[in-house]
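Asks: Several structures are given next for inspection.
What follows draws every value from the coordinates through simple rules; no lab data is involved. Worth saying up front: this structure is predicted, and the values here are computed from it rather than measured. Cβ atoms are built from the backbone, for glycine too; each structure is taken alone.
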Structure I
């Protein structure tokens with residue numbers, strides 16, 4: 001299995017919530033948990049759709065998600081009361097940047113679904129798996145969980161898009177300030193620091209044979225959809 005070539009997994013944003021894609025994500029997430037259960041540290045980031053799919057998988061309820069009006073909007077992140085950021089993605093953020101996350105619109109939201117804090121906490125499977133780190137509000141002031149961390153696994157879930165600040169220019173709603181770029185960098189740094197804890201040391205040649213660099217991206221930034229480059233697999 002190609003997971004044995006990796007030191008971690010990232011579930012990206014998107015739209016597919018059923019069919020083959022859901023089945024593949026379910027299988028991979030199961031393997032992520034299994035690897036950690038047997039003592040092989042193996043981190044996972046779940047972003048936007050990734051968060052939604054993981055929520056469905058853990059809750060065992062494919063209809064648990066709620067509707068939100070948070071497409072193409074910048075927002076802040078509100079840390080929940082008395083939350084400890086020790087051991088989380090936010091642990092190494094500079095204090096000033098951490099404060100600005102709560103006061104400035106430094107992150108990009110782009111979703112029509114999500115989960116409310118109450119729904120997460122009322123679901124036994126979810127509340128025993130995740131602890132809520134931050135919440136945010138959509139255009140109608142409807143609050144949703146924006147960042148969650150697994151209590152016993154190296155799994156972090158983001159309803160927002162930490163990657164877009166630095167790498168996507170197609171939408172004017174994506175924050176590109178210096179502070180916003182730092183958010184992207186610190187989130188990336190944490191994931192890499194977690195991946196370094198993995199004991200997997202795959203054969204170099206096998207890794208090189210499977211890199212994305214064997215494919216060529218297509219420029220789509222001019223379309224203004226928020227994706228500067230995409231990979232098209234025919």
Structure II
């Protein structure tokens with residue numbers, strides 16, 4: 001559930017929130033409470049707004065994933081940020097704890113992502129097939145422990161479960177991600193994939209903005225890597 005302490009950045013035009021594992025960004029058919037509605041209600045009460053609150057989702061991250069999520073507080077900001085997303089002008093960096101170290105330890109992955117809506121799962125293919133969409137990311141190895149590796153990932157495209165599927169395809173499933181081949185689950189059903197930072201030019205003031213999300217609290221392995 002959202003709390004005001006989760007706000008990483010806010011001005012009149014936008015907000016960046018540190019999402020917890022398990023939180024929904026937008027409402028889905030389950031009918032469960034989602035961040036979008038929780039934050040709208042918070043703004044309405046905090047700012048004593050008499051009418052409806054405008055609050056637009058700029059990008060989503062999967063329910064079991066944590067970290068920085070960008071929202072727009074005005075229609076002008078939403079339109080401009082959506083255009084920036086389409087043009088690849090918002091830099092999104094993720095941290096992932098994987099069960100293996102990739103070889104090579106730094107590189108770029110290119111696959112074709114084919115989504116199966118029946119299983120809500122994606123396959124990372126090496127060649128085009130059917131409705132598969134090109135997926136690209138860059139990665140680098142930032143640290144290694146006895147059993148896990150910390151990767152920094154720059155997302156170059158935004159496909160369904162892209163990071164999860166691409167890392168699994170090279171034999172590096174994300175810690176806790178049973179759907180993509182991890183050995184075991186984590187308490188609460190989250191996975192060790194974290195939206196670490198978003199970086200962009202402000203859609204109205206045209207100043208650089210870079211927001212970093214602290215790793216999930218209470219997880220000893222995240223703390224080990226974050227404090228190195």
Structure III
């Protein structure tokens with residue numbers, strides 16, 4: 001396993017994140033499943049047979065501790081999947097949104113991935129075929145955006161912008177945003193597509209060949225409008 005790609009997945013204890021961990025492990029990756037609750041991270045990781053670590057993406061100190069752990073144990077990072085997200089605020093409209101909810105969403109959904117890339121960039125640069133996958137949403141697409149889910153939508157639109165900036169700045173590291181579609185999870189609710197199907201598009205971006213795309217927005221491996 002010394003040559004196996006090392007992958008970190010945020011928000012990996014349930015839903016899409018957990019399934020991404022499972023699929024990457026099945027492909028031979030060494031997976032570090034992370035979650036804000038240490039006990040939940042440990043429980044989910046043990047069921048999948050992967051490594052785990054506590055992580056709060058909104059906390060600089062927590063991210064720094066993870067970076068130190070990865071550096072000491074693996075010395076590199078090949079895949080970063082920024083999956084942790086909160087506040088699919090279908091109860092709100094942009095004109096009357098509670099800005100406290102918006103700030104909380106931005107801190108996790110936008111600043112969290114930015115914080116992760118900043119802290120883990122030295123490890124990503126030490127990786128062999130480094131990939132950053134920002135799990136986004138069509139709710140953040142300017143081409144189809146309406147007035148609903150303002151906290152979630154604006155945070156994902158900002159994440160898409162960050163994806164483009166990082167892709168332009170980091171040659172040799174493929175950075176892409178992926179919409180998994182409406183998936184039947186705790187956040188997405190009942191009626192969506194199977195978690196396995198939604199996670200597959202994330203795994204596709206995490207395992208792109210070296211000549212694969214960067215700076216794109218995809219669902220099921222196909223480009224979608226920003």
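Asks: Identify which of structures I, II, III gives the largest calculated value of distance in nm of label points 7 Å out along Cα→Cβ at positions 93 and 165.
Replies: III
Asks: For which of I, II, III does Cα extents along the principal axes in Å, for residues 21-132 alone, calculated from the coordinates, equal 38, 34, 26?
Replies: I
Asks: Which of the displayed structures (I, II, III) returns the greatest value of Rg/Rh (Cα atoms, Kirkwood Rh), for residues 69-156 alone on calculation?
Replies: Values: I: 0.96; II: 1.05; III: 1.10.
The structure with the largest value is III.
Asks: Have a look at I, II, III and say which one yields 13.9 for mean count of other Cβ atoms within 10 Å over residues 5-12, as calculated. Write down the numbers at each step before the final one.
Replies: Working: I: 17.6; II: 13.9; III: 27.8.
Derived from II, not from the others.
Asks: Given a value of -13000 for helix-only ellipticity at 222 nm (-39500 (n - 2.57) for each DSSP H run of 4 or more, over all residues; to 500), calculated from one of I, II, III, which structure does it belong to?
Replies: Numbers: I: -10000; II: -5000; III: -13000.
Value -13000 for helix-only ellipticity at 222 nm (-39500 (n - 2.57) for each DSSP H run of 4 or more, over all residues; to 500) corresponds to III out of I, II, III.
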